Each structure stands twice: as structure tokens, then as C-alpha cells.
Structure P
Amino acid sequence: MSSVTITLAKALIAMLFVALLAIQFWVVPELAHGMAHLAPEFAHLEIPGIVLVGLLIVCVEAILVCLWRLLTMVARREIFAGRAFAWVDAIIVAIAAAVALVVIGSGMISTAQAGSPITLILAVLAVIGGTCAAMVVAVMRSLLHRATALEREMAEVV
């Protein structure tokens, strides 16, 4: 991977991280407050909704930090070190936590009878998509494991 590609990827990660912070601390609370005024019968969901969405965004931010660290390892040609597995594992855990938060949130919405059927469909799609993403990362982890083993074998031969 070229240094230009790594630099561009890190720049995009940084921009996305800043955008997520703005969404997390400004947009989500404003939207929740506005929705609480539009539908006062669901105002009790305002704070839990802000917290759940905030935690969901934290999961995405954690994934971005892990990607940043992995890109740094690639740039330093250290990606086949054992430390890389911890960052990949953290990505899998963050995706699993995000899926759990979607399930919790959709359960809260369903219990309060606040969402439309589309909300439930989107939640199911998010759970399926998150599970697929975690499985893809797990497969990539096994490929990294195999590549690391091959790297070690090659180092022994040389």
C-alpha cells in the first residue's frame, strides 16, 4: 500500500471522525429534542435515545481508531506483528456492540410503540449487515493470521 493511499485514508478517517463528533454532540441531541416536542407522548425516549445513538457512534469511532492504527502498522511494515490481531479483534467487538445497541434500541422503540414498521425493518437490516460485517472482519483476521504465519516461515527460510 503506497504512502499516498495511507495518507488519503487517514485524512478521510480524520474527517469522518470529526463529523461523527459533531453529529454525536450537536445533531443527535437537537434532533431528539425536536422530536420530543413534536411527539410529547414519546418524550421519555429522548435521553435514552441520545445515549444509545451516542454509544452507537462511539462504536463507529472505535472502529475508525482501530483502522487508523492498522494503517499505521501497514505504513511501518509491521502489519504481520501479533499486535495487529488486537486491533482487528477490537473492530469485531465494536461491531458486535453496535449490533447489540441496535437490538436494544429497536426493543425500546417497539416497547414504547413509537416506531413504524419501517423502523423495525431497518433495525433487522442493520443487525444482518452488522453481523455480516463482523463475519467479514473475522475472515480477514484469519487471512491475516495465515499471512503472518507465512511471513514467519519465510523469515526462517531466509
Structure Q
Amino acid sequence: MRKVLVATSGGGHWVQMRRLLPAFAGCDLVFAGVAERLDADLAPAPYARLRNVSRSDPLGFLVVAWQLMRLVRRERPDVVVSTGAAPGLMALVAGKLLAGSRTVWIDSIANSERLSLSGRLARPVADAWLVQWPHLARPGGPEHWGAVL
């Protein structure tokens, strides 16, 4: 059974990921996010709470990096998937570097004019680099496989 680390920020990022969860039926899921606790219907699954970090919190990036290094070393995910934002990007990096995980970046549907900063930075570590708006897809990536919402 494949182990999948699902890592997202809160709000719309989490809403979009929730809609994707049926795609991971039959997988061993581990969640990482910024919410205080995992949604009750998912609660039996392991959950790691991450510090909510943004560009205005440079020290926070070090904290999240440490949290994710510990999580990835413990869980050894086969796949890391994220809909963003910065904590999700950092999870992709940790998974790729520390566990050799396959990685999937799905840029938020809210980014209709251009990729998010995290989405642009995800390119070197994303095995599947995806956008939800067809006009944002380019030859060589990112690709458009459809929209979540």
C-alpha cells in the first residue's frame, strides 16, 4: 500500500485537497497542515500540525523545515501531494530530498491569472506540476489535468 503525505495550508487549499481525497482511496494517508486538528472524519489518520508560515515570517520557515524533516523521516512517504501554500511546498522538498518521494503540486484554483509564488518554486521538485486553469498550462509544464472545483 502506498503511503501518501497530504500537506496543505488552511482555507481554500484544504477545501480543494478534501475534494481530491477520493483519488487516494486504498492508500495509507498521513496529513500535515496548519489547522489545530484534523477533521473528525479523518481523525484516525496520523496528523502533524505545522506552523503557518508566509514570506513575512522568515524564522517560521526554519521551524516548518524542522517539523517536516522529522515527519518525513518518520513516515517515509512514497508520494507527497499539496495544493499549497508554503508549508505544502516545503513538504514536497522534504519528501523529495529525504525519502525520494514522488511529488505532486496542484496550484490553487484561486490563481487564475498566474501561478502562485509557491507554485512557481515547486517546479524543480514536482514530478507532477499542475494548474487548474487551462490557459496557464505550458509545454514543459505546468500541465492542466482538470479543475478540482
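Here helix-only ellipticity at 222 nm (-39500 (n - 2.57) for each DSSP H run of 4 or more, over all residues; to 500) was derived from just one of the structures P, Q, and that gives -29500; the source is P.
The greatest value of mean projected area of the Cα convex hull in nm² among structures P, Q is that of P. Computed over structures P, Q, distance in nm of label points 7 Å out along Cα→Cβ at positions 52 and 76 reaches its largest value in P. Name the one structure among P, Q that mean count of other Cβ atoms within 10 Å over residues 4-11 of 24.1 was derived from. Structure Q accounts for this read-out.
Since every read-out is calculated from the coordinates, none of them should be taken as a lab result. As the structure is a computational prediction, the values presented were derived from the model and not from experiment. Cβ atoms are built from the backbone, for glycine too; each structure is taken alone.
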